[in-house]
Structure 1
């Protein structure tokens, strides 16, 4: 992943400065995000969550106290059954109910909404995000928003004018309109019509589904809810929100954010939060087995199968929110890990950036990529506290794990045998190893995967190739300890080719066939050294 090289501050720091500038120097700031848990909370939704988290961290770096709230809009109506949900027929029976009253089709949690909430609340701490969760069903049903609902009813005509402000004549609100909807107190469905409001706390309605009629007291009623274009700005005022981003659809000219801004100011007497627009995310390559069925979306746990928490944060910290980008599961994964490792080396001063601006940018990206507390990296030119975590290139790690027949611990032990690795560092390396194993087995293209032949397994080679492979065994594999590096080993391999009157390419093909049954494979010299003398001698004994 090529990070943006910038001469200004990171976009999260720029946003934090803008919040303070526009909202004033306050005791604390409230940053918000939220979603309706009507289905799998996918990685596109996660972009909003982590964008807020990065801004929250930037504010805290400036010494500010921050409240990070995440609203579960679990009192929205269940309108459609997503394709990737089980028990479709049973879920169909719950349409028009609030999603918090829909049964969990997996049977794990108390409701359909809660199931999706738990999935997210379990995954977010893994990438260092721990907001304060607000459950809107609970808040509405407790009467918390009674005053906000009454204010909307009092400003009914003004709200209608605001909502129509950006609409053409064909899309303006027609006929009687109310800023609220009602879930029937008898059957819990939203197939209701409002009959009138007494100007105080009484709202009359009837249900078309079960014929129930009622005059509900807004202070006690459990089913009265604001329409979302009014609900959103009402909660901005209620929670005193200073910052909340929104997707490009909400930020289109005359879209929901524009109307919400007017509703917030003109009806609820609160200035809308500072915001920015974030763009869509694409997926490149196969995520593995989970991508086989139609309707399946990619969520944070899926991303964490391939990318460590640091890498997940790095993907977003290194990209401006208003930039559309693609999360890769193909060979690009190797390059993304390489980019992160380079950023880490620059941040720790072990590799030079092209200039001071590039250094500051890479260092800030690295800081924001850490799930836990920021590492105490040195000021420029000073020594860091501690030492940079040990690195192992992702491509090489994938090869080592395949050489070790999928055993991550064995692969790491072979690579770091001569190094004194602290337990916590070994744990982090193992996390990378688990991702490398999953990616190699489930996502990597077929040409990247391999399995070492067993002892006695022999490739169908020509007599000349058999002779050359026997010399690889006796003159190269048997003497691996004599080679200080890949270059000296490669020179020995080419010497075998020369002695047998073969082109290097032809010898390589024969060697790969003998070792993994393919025409190509990892760089041969490094591969031989990684496999090791004893195992090579066993595999090549048949020649």
Structure 2
């Protein structure tokens, strides 16, 4: 259903909506037409709602057939769109247009209308080279070579085309190499968040491998993927000044091209807002983020990634109500379910931390809003099976928030039963230098049940760990930023404040125990 909804939404944004062609392709009063219109207007969102709204559709099997036919019809309609009518077309739009023209020319050639087809692809070649569509240009050149060596022999044109093909082929090999290196690197970087150390040497090795090609070839893909690898290399080193320069230079480089690419703007501006998060430049972060959001559809992968950074920035600056609003905006986006599993699970973890803040009264919600909460910590782990396997990474966040809920709910037995397991976890998964902050925080949490929830004892036993946290800033250790959903310095003070609130029966009225040092704020 999600795929069909995405197709309907796409068609609704095109000129089909305002002319009669849509009605010609999908008759309004047919069963397919009724399903299309009900999805487009938001009247139905599930198969059950369609069957209820249209009883003349006889059962689920008939509905599946209709949906399949409608999906195929909408896919065919895409080829009828004239993307040249769009204002300020970018490189991706040009690719669609060039591919369509290439296909139509090849149909003519295959039907022996060769002279017309050849003229079309000769004109098309200039465009594909201007937009640096290397692979498509190679296909055009090969077709022209065959034509000028058989049907209409022209030695000079053939030899010129041969030179062009060799240049394109060399460029293509460099592009394929850059693309593969980037893909291999991201496969490791995205799926394992325990630390960035393992990515540092690999990113350096890959960049040194592609750097000579970057100096030789100015093509889009070589420069784009090469610069993305270079940016990731600086990211893994925690050198955000270097990373910011790479991204700024990349934006300037691509601005000098003959075409515009929103993909470039999205990728490098996203890296810039990441730099701003680490360097505490929250004003610049907001500026860059909203520039990107103006380019993004709400169903895009990058839209959700930008929301992650905005949520983390709100949590780092203790704007907890704003963070909760971002969470709700993302959860209300119907396209969240169609994002990759890791993205869905990451937002489940964010949700857990935000509802913890609600629990300890750091997020202001009405009673009605609280009643709508369907978050349950007991089922939370089952919702994050992939990230729970990342033992030195996101599973740390999972274990911490579980423990914090037990503390907030005064479940002393649950906390005590986890002491041995958390000690073993520290020694097994958090022993390397990149996990020092998580190791310190685990040891601090363990002191809560070991001190029998006594604030004075907790403060005495954890003061040294808190000082070590302050001396080991979160942005200088090689761990992924999402591991600390809320910086441990801030999170610990929230824990102590909530314990202070709980200890209302204490006769000493002990003040909230703030350590030497400060919160990690803007």
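Once Kirkwood radius over Cα pairs in Å, for residues 40-135 alone is evaluated on every structure in 1, 2, the highest one turns out to be 2.
Given that Cα Rg over 2.2 N^0.38 Å, derived from a single structure, equals 1.20, which label among 1, 2 identifies that structure?
Going label by label, the one that fits is 2.
Work out the source of 9.8 here, i.e. which of 1, 2 gives that when mean projected area of the Cα convex hull in nm², for residues 160-303 alone is computed.
Values: 1: 12.9; 2: 9.8.
Only one of 1, 2 returns 9.8 for mean projected area of the Cα convex hull in nm², for residues 160-303 alone, namely 2.
Source structure of the calculated read-out (helix-only ellipticity at 222 nm (-39500 (n - 2.57) for each DSSP H run of 4 or more, over all residues; to 500), -12500) within 1, 2: 1. Please state which of the structures 1, 2 yields 16.8 when mean count of other Cβ atoms within 10 Å over residues 96-103 is computed from it. This figure was derived from 2.
Suppose mean count of other Cβ atoms within 10 Å over residues 64-71 works out to 15.0; of 1, 2, which structure was it derived from?
Details: 1: 18.6; 2: 15.0.
The structure behind it is 2.
Given that FRET efficiency 1/(1 + (r/R0)^6) of positions 440 and 488 (r between Cβ atoms, R0 = 25 Å, to 0.05), derived from a single structure, equals 1.00, which label among 1, 2 identifies that structure? Please report the intermediate quantities before stating the final value.
On the way: 1: 0.35; 2: 1.00.
Considering all the candidates, the number was obtained from 2.
When FRET efficiency 1/(1 + (r/R0)^6) of positions 224 and 336 (r between Cβ atoms, R0 = 35 Å, to 0.05) is calculated for each of structures 1, 2, structure 2 gives the greatest result.
A short reminder: the numbers here are calculations on the coordinates, not readings from a lab. As the structure is a prediction and not an experimental result, all values here were calculated from the model. Cβ atoms are built from the backbone, for glycine too; each structure is taken alone.
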